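Chemist: What follows are several structures.
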Structure I
Amino acid sequence: MTIPPGSTVGILGGGQLGRMLAIAAANLGYRTHIYAPGTSGPAMEVAARWTHGHYGDADAVRAFANQVDVITYEFENVDVSGIAGLPGVHPNARALEVAQDRVTEKSFVEALGGRPAPFWPVDSLADLAEGLRIVGAPAILKTRRMGYDGKGQARILDPERAAAAWAAVGEAPSVLEAMVGFEAEFSILLARGLEGEIAVWDAATNEHEDGILARSTVPPGGIVARQAAAATDQARRIADALGYVGVLACEFFAAPDGPVFNEMAPRVHNSGHWTIEGAVTSQFENHIRAICGLPLGSTALVGRGAEMRNLIGTQADRWAEILRDDRAHLHLYGKSGARPGRKMGHVTRVL
């Protein structure tokens, strides 16, 4: 069903991704209504309405749903029970459920013929010891839920450090992953429409600092270019199996013997911010197009390539210097209180 311009798009979450979704929706003639636990956030300044409520409050979420024409979300830690059974939620609750649990996610991808790093579920220190025996070290222990930007993780270089790692993740249900040798990290972003049509952007090569994405570049070169097609095939299978609608991001390691699946995000993604200026249709616009039943736009590059850099913490204070660069496209998220590790904005340069 097509949701025509003039309708209201409901967005669960009020951060910078919600902000950029709201801007894209407005460009297509839609209003946006934000539902979030906070009383303000980056999306508040550009949305028509803001409702303060908790994601687990089923009655409040249902009341919100009755005021909008379609619902989406900007991050994957939304309470599944709050949206299960609601009509017009994209991506669907199943996609959210899979992405929220790292063991479920990796098992799902593996069943589709994908290739995650060797992993082992961990619910106790004894499980961790067994996992290290099977998976080996070095390895990385990650909480099954709620981890992002390097949070909720502990590296284990020596099995004797197992107890310290288990304490570092708060003894929360976790997954142990083998640390694979790789040459680069990259992501595949695609948009899938209501009828199953798929549009894919160029693979973005990603560089991280302290567990946080620092830089994404397109088009890919070297090993990433050689593995992009195989990774795209995995991402397509994931989207089709979930009956997915919207933008899906899948992250991979470019390993010597082929792409290794790392994780998926059932939403627009930081590594796709370059698409705002660097592609004919941005990830944000195509997400709105997909969930509203509109034709997907072209994902072609508008230049030879693009580079996106996150502005983390006080890096955003360089706004005046950035604006003197004729090729720079500056995006500040309107956040107050820059602190280490906090994404305050990004800058894209089209090549």
Structure II
Amino acid sequence: MKPTEFKGIYASESSIRIDFMFNGERCRETIRCTPTKTRLKEAAVKREQIIYEIDMGKFDYSSHFPNSPRALKHSPNKAAHITIRQSVEIWFKHKSKNWTRSTYRGYVSKVNTHVLPNFGSITLADFKPSMFKTWAAASTLSPKSVNEVRSIMHGIFKEQFNDSIIESNPIEKCEPLPRRTKRVNPFKPEQREAIINAIANPIARDFYIFAFSTGLRTGEQLGLRWQDVDFDKQRIYIRQSIVNGKLAGTKTESSDRTHHLDDRALRVLLNIRNYHPNLSHYERVFLDPSTMKPWKYDGVPRERHWKPALKAAGVPYQRPYTCRHTYASTMLTAKRDPSWLAKQMGHKDWGMIRTIYAQWID
């Protein structure tokens, strides 16, 4: 751009640039227009007004150049220039590296389905707790799902609060919805044995005997390797999981654990060792009998073996996760220590045991 007859005003064939100093920084703002004599004069008047406001301590960058990147930098109210959509991007950038694959997928789904359509265009300065409360009251989601959206938004606003963009987290003024404790319905001992006996394939039968005998999450069981098995001490180490066909870490920090095996679970592993084609340390233990290779997805054993077995046993359908509930209720009925059981199942403490399985605690 070339200088014009007006101080601090430069022009090209299709734009005008205004130069001025603010807070010790040289600022250049471009206006897209044909630089006619009248427009150049108007730009000069605007520059004089800006300098006057700077001298008087009244200059608001965003009122003159609302679309400028410097408007956010120099604004005393940065929250007025950042939308919730932009805050979501910041939150994902800062936090997603530490999330498991399943957590990431869950957050993406809820953000795209609920957060962005309802709140994305609102600036941080304009967002009020009542906006979330109104949405929650009208939502057809379960209390659990509403609370999950609330938790996501709390995390989004917390990032901005930590950076001093906002003075408080507005979601803290939105109380979580009360949730009913979900009742579990573990299989009775005779149902458990009927299911096991109805699984025709012996390799698949081993898989579900182990599930009933350990209470592992299905992904944890799929991810078990030979190096995680200590036959001498009769225990296994839960270090990884298979989620949506991909190798992942365990669900939570407390899920990384040592699990002690009962005699039935140990016999399953000893039996698998006899027919497993590869006993190397890194090889996974449980096999798809149709390929004799590790299971890829948790849905495969469920569809091929679990569902037909329940039908053949005349047991009302419940998902395989019920093996975990059956294990927990069985241990508590046998008067095992709830704190020990919490460690077996990978809970942080025995609060979850107390909440979900209270009726089996003596």
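Quick note: the coordinates plus some simple rules give every number you see, no bench work behind them. Remember, predicted model here, so these are calculated numbers, not experimental data. Cβ atoms are built from the backbone, for glycine too; each structure is taken alone.
Chemist: If Cα extents along the principal axes in Å is computed to be 59, 49, 42, which of I, II is the source?
Modeler: Structure of origin is I.
Chemist: Another question, if that's okay. I, II: which one has helix-only ellipticity at 222 nm (-39500 (n - 2.57) for each DSSP H run of 4 or more, over all residues; to 500), as calculated, at -13000?
Modeler: On the way: I: -8000; II: -13000.
Value -13000 for helix-only ellipticity at 222 nm (-39500 (n - 2.57) for each DSSP H run of 4 or more, over all residues; to 500) corresponds to II out of I, II.
Chemist: Right, something else. Match the computed value 6.5 of distance in nm of label points 7 Å out along Cα→Cβ at positions 24 and 272 to one of the structures I, II, and report its label.
Modeler: Working: I: 0.6; II: 6.5.
Computed on structure II.
Chemist: If semi-axes √(5λ) of the Cα gyration tensor in Å, for residues 240-279 alone is computed to be 21, 17, 8, which of I, II is the source?
Modeler: Numbers: I: 21, 17, 8; II: 24, 17, 7.
Here the read-out was taken from I.
Chemist: I have 57 for percent of Cα pairs over 19 Å apart, for residues 168-311 alone, calculated from one of the structures I, II. Which structure is it? The partial results should precede the final answer.
Modeler: Details: I: 52; II: 57.
Checking each candidate, the match is II.
Chemist: Using FRET efficiency 1/(1 + (r/R0)^6) of positions 80 and 216 (r between Cβ atoms, R0 = 25 Å, to 0.05) as the calculated read-out, with 0.30 as its value, let me know the right label among I, II. Intermediate values should be presented prior to the final figure.
Modeler: Numbers: I: 0.30; II: 0.00.
So the calculation was done on I.
Chemist: Could you tell me which structure in I, II was used to calculate distance in nm of label points 7 Å out along Cα→Cβ at positions 48 and 128 as 5.0?
Modeler: On the way: I: 5.0; II: 4.3.
Computed on structure I.
Chemist: Out of I, II, which structure matches 12.7 when Kirkwood radius over Cα pairs in Å, for residues 64-111 alone is calculated? Show your work: numbers first, answer last.
Modeler: Working: I: 11.6; II: 12.7.
The value was obtained from structure II.
Chemist: When mean count of other Cβ atoms within 10 Å over residues 16-23 is computed for each of I, II, which one produces 25.9?
Modeler: Values: I: 25.9; II: 16.6.
Only one of I, II returns 25.9 for mean count of other Cβ atoms within 10 Å over residues 16-23, namely I.
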